[in-house]
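See the structures that follow.
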Structure P
Amino acid sequence: MKKTTLALSLLLLAGCSNDKPAEKAEITVSAAASLKDALSVIEKNYEKDYDVDIKFNYGASGSLANQIKAGAPVDLFFSAAQSKVDDLVKAGTVKKENQQTILENKLVIVSKSDVKDLNSLKQASIKKIAVGTPETVPAGAYAKEALTKADTWQDVQKKIVFTKDVRQALTYVESGNTDAGIVYATDAKGTQLKQTDIQDALHSPITYPLALIKDNQSSHAFYDYLQSDAAKKVYQSYGFIVK
């Protein structure tokens with residue numbers, strides 16, 4: 001009997017010794033391209049303190065929302081436009097109570113020469129203007145709205161080079177592929193480009209809603225962390241306005 005008990009104990013110990021360590025929890029976040037620098041810092045800080053693997057998918061908010069609607073496996077969505085989250089709420093993908101607007105931004109004209117205002121984009125020396133595709137890139141939608149209200153859209157429309165996201169618009173200006181561009185103030189921060197503020201009254205408020213899509217323990221914890229004081233300090237260091 002004792003031999004049988006000992007044998008069973010050894011088998012149990014062997015089984016325990018062969019147990020694989022628990023796998024890290026994985027969180028997938030789809031986020032607006034303009035958030036990449038700030039979220040990269042937040043990602044490192046969070047993974048240093050918590051046993052979790054965060055995967056970010058950056059792009060235009062409209063394109064990301066379409067991917068989520070199509071069934072992309074995403075836990076959190078950090079958008080650069082409220083309308084994109086509203087669409088997911090209407091589709092039943094996001095619960096209305098599982099979203100929070102935490103950031104705001106500004107719109108600016110960037111160029112290597114002096115551009116005083118939106119009307120200055122009409123001048124002959126400005127041949128190409130980089131703007132995000134309005135249908136999928138919120139920065140592009142805000143830019144079109146501002147140009148239209150400034151009675152400039154029709155005059156500059158033929159000059160516009162549409163981009164897949166706001167970061168590409170900035171890159172086009174930096175590389176000299178376009179003479180000017182319209183981007184967020186946070187994207188322009190730290191560049192050598194000249195910047196001209198666009199009046200807030202010319203476009204809808206630029207807000208960043210964070211939406212919880214899969215409400216599990218790991219994703220909810222990161223959802224809360226993205227709204228924490230520690231995260232807010234990072235956003236502010238990159239020029240975002242914290243609500």
Structure Q
Amino acid sequence: MLAAIREVTHPDGVTVSSYKYLPTPAHITLMAFIMKHVKVNDNNLFINQQNKMINSNLGILKRFIPGVSHNELLDLLEDFCNRTLTTKQLAKDGEIDNLESTTFISAYTYNRNTRQVAIELSYRLIPFILYIKQQYIGERWKYSASFTSSYSTLIYDIILTSLDKNTSGIRFNLEQIKEMLGIEPKTYQIYSNFKRKVLNVAISEINLRSDMIIELIEHKENRKVTDIEFVFKRSNG
């Protein structure tokens with residue numbers, strides 16, 4: 001599986017952030033931990049170009065991210081140090097006016113004796129965290145963390161992004177959706193296999209475990225499926 005890339009368009013319509021999708025429930029839950037600690041008044045840190053410090057301890061982190069060992073948690077923090085968020089502002093002609101890149105975590109420290117963990121976030125990350133936090137209002141991050149299929153997480157994330165656009169459906173051609181899901185070229189060339197092993201599994205899990213209900217619509221040319229559409233609504237449960 002390729003590293004699928006998520007793109008998020010900010011409310012101004014010209015700022016776009018992109019990053020590699022978070023591949024495991026532990027990654028998603030660590031991001032939720034970070035989101036919990038970034039507050040609206042941290043915008044002042046962004047304005048003053050000051051990094052955000054999150055001080056915690058190993059016990060709290062392991063309770064927040066259950067099922068991970070001591071070493072796995074440190075590996076997870078190391079992984080976030082290597083994950084890049086790229087933000088660009090586009091001109092009317094589609095060219096890039098401004099571009100900046102930062103890692104999810106600028107630095108972290110761990111002390112074995114005190115079990116204290118300190119996480120340092122770049123001030124450049126703060127506007128993105130505050131915006132993405134709006135998409136995961138309430139307990140939505142728990143839905144993503146509960147999925148067993150990585151494709152469920154990716155499709156759910158796509159749906160959340162589309163909610164910002166006040167739409168109830170989003171359409172892709174087959175190559176587009178495969179690329180967004182990080183599927184290797186020439187994999188699942190037979191549509192029925194792609195539908196059975198990827199789409200049906202993900203949609204069933206999202207409908208069962210999350211706050212969304214998704215219906216798959218197939219668009220055909222000459223009896224061949226060329227495009228798919230996710231039609232979605234909030235569940236009543």
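Just so you know, all these numbers are worked out from the coordinates, no wet-lab data involved. In this text, all values refer to a predicted model and were calculated from it rather than measured experimentally. Cβ atoms are built from the backbone, for glycine too; each structure is taken alone.
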Problem - Among P, Q, structure where FRET efficiency 1/(1 + (r/R0)^6) of positions 199 and 223 (r between Cβ atoms, R0 = 41 Å, to 0.05) as derived comes to 0.75 - result: P
Practice task
Supply the structure label, taken from P, Q, corresponding to distance in nm of label points 7 Å out along Cα→Cβ at positions 47 and 207 with the calculated value 3.2.
Solution key: P
Exercise for the section: Could you figure out which one of P, Q the value 1.7 for distance in nm of label points 7 Å out along Cα→Cβ at positions 127 and 175 was computed from? Expected result: P
Exercise for the section: Tell me which of P, Q gives 1.31 when you compute Cα Rg over 2.2 N^0.38 Å. Expected result: P
Completion exercise
If you rank structures P, Q by relative contact order in percent (Cα under 8 Å, 6 or more apart), the highest one is P
Problem - For Rg/Rh (Cα atoms, Kirkwood Rh), for residues 71-110 alone computed as 1.26, the structure of P, Q it came from - result: Q
Handout entry: When mean count of other Cβ atoms within 10 Å over residues 63-70 is computed for each of P, Q, the largest belongs to
Key = P
Handout entry: Of the structures P, Q, the one that 4.2 was derived from, the read-out being distance in nm of label points 7 Å out along Cα→Cβ at positions 119 and 191
Key = Q
Problem - Structure (P, Q) behind the derived value 14.1 of mean count of other Cβ atoms within 10 Å over residues 167-174 - result: Q
